[in-house]
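Below are structures written as structure tokens.
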Structure I
Amino acid sequence: MNEYEKRKEAILRYESGEKITSIVKSLHKSRQWFYNWLDRYHNRSDEDSWYLGYSTAPLIKPTKINDLEERQVLLVRQALEDQHFAQTGAIAIQYELNKRGVQPPPVWTINRIIARHGLNKQSPKRKQAKDYPELFIHAHQMDLVGPRYIKGDGRFYSVNIIDTISHNCYFKPIRVKSSSEILTVVVDYWRTHGMPDALQMDNELAFRGSNRYPRSFGSVVRFALSQGVAPVFIPIKEPWRNGMIEKFNDTYEKRFFRSQSFANFIQLSEASTKFVVFHNANHRYSSQSHKTPNEIDKAMPSPILYQGDTHLQKRIPLETGCAYFIRFIRSNLLLQLPTESFKVKEELKYSYVVAEVNIDNQCLVIRQNNEIIQIIDYRTPVDW
């Protein structure tokens, strides 16, 4: 017997003279249940459907967004998408509505509107190992994007850099993937934005040096060390360790490079400058209370700007400092640097370590959780 049949039977038995106690006991219901349906039966407007019940939801929903507000959200979302460079999330929509003099709905309401119209797309987050070392608080993450092509004007690469504190970005297209070209981009950024504690990169050959001379470093590393900035190389084949610049690379592709056409390399360079200015003034990040990079920079102490001419030297001296290689040790117990491998202690198996190339002491210091586990003699040529 389903619920509808129980309601009809209860009323039928009551009208035939059966006691209420007996009815509810046999149907395994409460007296309140019976009185509710008896009242519904007496006040019925339809002889055949009184037992079906009706929705108890309120007829008026005062918090429901109206059609006009929903259209405004969608129009602003479309306008931001048409700007190519702009962010299009709920926070960006809120700020844009405020700029237009419109009281914006809450973030969660905007997110529901976006989801309802199928405009939300989120990438799954990759889980990170708990023992992954974090070496420096203030770093610049750098990556090389490319090759990319301009129709009728050939190949180019883009050197992309982002500040991990403020999300301030800088990028510049280069024609040739060489350490000297990359160095000019780093110098340009450090002259205007200031220098970090560390420059974090992947193991790209143009970043680290030469395969011909295994233990020598190229001009990018030498320049960083000359300015007291620590070069940090993330694990091989783990690009997500440079997660902030990788995410920015996605923004670069969607909001900049794929959103417009370029007639030539000069036009691309000019557009790159405009995008950098727009990003730093307008893009907002939840990790920094939805402030723009420029707003964060204003609240920070004055940066140390690069003002010298060390980068112009044909051979930048390699005198002092440390370069860091973060590596995962597998079952073979091999620490793999870009051009050579070293056997390490058993206790380091299946963990991340920091291999510190110490220029001053000419050794390779292997640390786990900031504790020195092993020291290996490592002669680094200080000349070219």
Structure II
Amino acid sequence: MIEGRESGMRKTKNFVVIGLLLLGRFMLALSEEPIIIGKLGEEGELVFPSQAAEGPDGNIYVYDAMDAFIKVYSPEGKFLRKFGGEGQGPGEIQRAGGAWFGFTPSGKLFFTEFFGGHRWITIMELSGKLYETVTIDISEVFGVIEAYPLEDGGFLLELAYSFTPEIRDDYFFYRIPHELVRMDSGGKIISRIKKTDPITRISYRHDGGDAPVPFTPEFDWAPFESNTVLFSDGLSTKWSVYDYEGKLIREIEVPLPEPKKVTKKDLDEWRERWKENVNTDWYNRFGIVVEKYKKSIYERRPNLDAFSMTPDGNVLVAGSAEAGTEHVDYWLLDKEGKILVKGRTDVSGLRITQNFIFYGVRDEEENYQLYVLRRKGTETRDLKKVLK
């Protein structure tokens, strides 16, 4: 009887242990489920989230290009506050569709603007209170595409400059120069690191009605190690490392696919996608240039769309999406180009921060939803949860 009772107790204990283990795994699985930030119809909704980042306070910051507000959420996704908003004055955003934000080493938030926006960098407290503005000392017409703050109070700035249409065959094309520069804390440009001058748009007229040129070279860069930047145009399997004065330090061979040759099929598919995705009235008036674009200006398709540095100093690479699909290949590489993780996913805008992984998904109604996954392990382990 005693043996039977002890045996039953042992079985009961084992069931309890197993049950607790299963419950623990279930709770862990729940804690690792991604959450949607800024659901439509709720307070703090996000209509067109164009950038998301983790703030120095651990909260989630998202720029909504629809209303030009930077919206702040708790790590659990609760809406906390917003600041910015469309307007002409300091602390407001003049170019709603072209803002970029980040955080300074001192823990403040900054944002910059593209063509038609303010010619200064706005710096704010995390509460939303204006701290200062720093006017960028450039005489040309320019827009800031992306910025990175430096320890000395200056910035690395990716700039785009105004253009003049040029005639080619029976259409016009537009060159939009891109340049990576270093700016000091007072707004003066103190060095020029990298500049390109690609043809990016075409038109049948000289005064508008333009369409983007497909397969343009990339201008991808990221702060690297020891006051250097990593750069790629996507047309090679080598990445360049420049110092802040623009000197080439070294090249890194990376195991990405070779850039593919642009084919007639590529152009036909681009033409069809463009026709499907633009207003019919626009296409009837200006679409002739799309029909006339039979020979690609560029011979090769870039082998990547973007890359970014991770908290551990690795490089997260997004490949170019395949035509007709939503699939994107991602690679996580170390600083020497060794593959740590490789996979494919249907999500876009994948980013790794200290505590989160951000990515976007389009729902059945084509609404763009921002997902946040709370990190629980290493970068390789957490990234594998998103990739297939």
Structure III
Amino acid sequence: MPEIITYSLKTSKDNSDEYFQIIAGFCDEVSKHISEEMKEFLTSFDGWIENRNLPHKFSIEENTFALLNMGILWKIYGARAMKSSRSTRKVRSGLVSIRKTNTTLKPIADFFRGLLNGITSFNKEKDSEQPAATPQNFNLLLDWLEASGEFAEVVNNVQAWRGFLFTKSKSEFETILFKLITLAEWFTETSLKRLGNFTENVNQFLEVEHPHYRWREDSLFTGKNRVEYHLNMVGTELLNRMLREVFNNCSQKIVILPPCMKAKPDDECLALQTSFGERCMHCTPGCRVNQISKLGEKKGFMVTIIPDDLKIYSGESSITGKSNSLGVVGVSCPLTNAQGGLEMIRMGVPAQGLPLDYCGCSYHWHRDRIPTELNIKQLLKILH
């Protein structure tokens, strides 16, 4: 059993098979609860979408994930967003833009992001203080989430809901937001019962290790609590269900692995850089990337290590020859997997997400790095 930093899908077992059974059942439970408790709300939203003739029709899975995100992120980050100034949000947004578009300036942007994180560290004792449930405060929350750089895809996912909510009167909006908060409270309590065994180390990490992250640019990402892990675990399952049929119909499949699965550090790995990410050169027999790459050669799927820009997989490409003939399996930790799924949906790429069995990369979690793993049985099930 590897060192557990925050979460492990294996718990005390030799594999993570049980996790995938549990998450499927819990996702059914969540979907049923939301369809019953939010039925009137969902029907009203669907009617609003239809009347506006928007090109994107929202699936029940997308809506379920959006509702969960709105309620849970309001409870967790609402107070923090209210304490942020407009100038601070503009600076954050500018730094995020620089790190995405300029690789040369990225280290400098990250330095200042870390500095800003340290300066604006919030008082956790006041984190539970909920702001007034007004449209203005909800809009401020979404602005803060987007400026942070950690929730861009979530904000994109709820933009239509933002427009819908702003058609409501102040009292109607307040009623809806309170329903979302109630939903978030139900999910927090229930997810802890269903998925808590997989996230037992999160609180210890937050109490013991995370204070040392105060001045780091990834302090917000690494500082997420247990319900955010559970939220993204469910989010991956929801988005997988939404895209499964179109993914299965793709003529070609590619598996994108994270660099934390390498047996060797980046400067020792012999992987070959390509426009679609690094390709394994089979330098280390025991390397998980090497093993999955060889499995891909036998089973007929391509394996690559995540590229700098996922847009390479959207539209037409030299791999597919035509659009939508390539299905992508994205492998990462739960905190990034569902977000990657939302990005793929936005780009029109049929994708499936597969969470790593545990985290251990040197970028965020472990100074000496722990090579990570995935569930091969689940990977082959996804690839069908």
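Throughout, read-outs are computed from the coordinates displayed, never taken from laboratory work. The shown structure was predicted, so the numbers you read here are calculated from the model rather than taken from an experiment. Cβ atoms are built from the backbone, for glycine too; each structure is taken alone.
Comparing distance in nm of label points 7 Å out along Cα→Cβ at positions 80 and 216 across I, II, III, which is largest?
Evaluating distance in nm of label points 7 Å out along Cα→Cβ at positions 80 and 216 on every structure, the highest lands on I.
Computing helix-only ellipticity at 222 nm (-39500 (n - 2.57) for each DSSP H run of 4 or more, over all residues; to 500) gives -17000 for which of I, II, III?
III
Identify the structure, out of I, II, III, from whose coordinates Rg and Dmax of the Cα atoms in Å, for residues 176-375 alone was calculated to give 19.1, 57.
Traced to structure I.
I have 63, 30, 17 for semi-axes √(5λ) of the Cα gyration tensor in Å, calculated from one of the structures I, II, III. Which structure is it?
Answer for the origin of the read-out: I.
Computing relative contact order in percent (Cα under 8 Å, 6 or more apart) for each of I, II, III, which one ends up highest?
III
Please state which of the structures I, II, III yields 5.3 when distance in nm of label points 7 Å out along Cα→Cβ at positions 152 and 344 is computed from it.
I
Between structures I, II, III, where is distance in nm of label points 7 Å out along Cα→Cβ at positions 104 and 264 highest?
II
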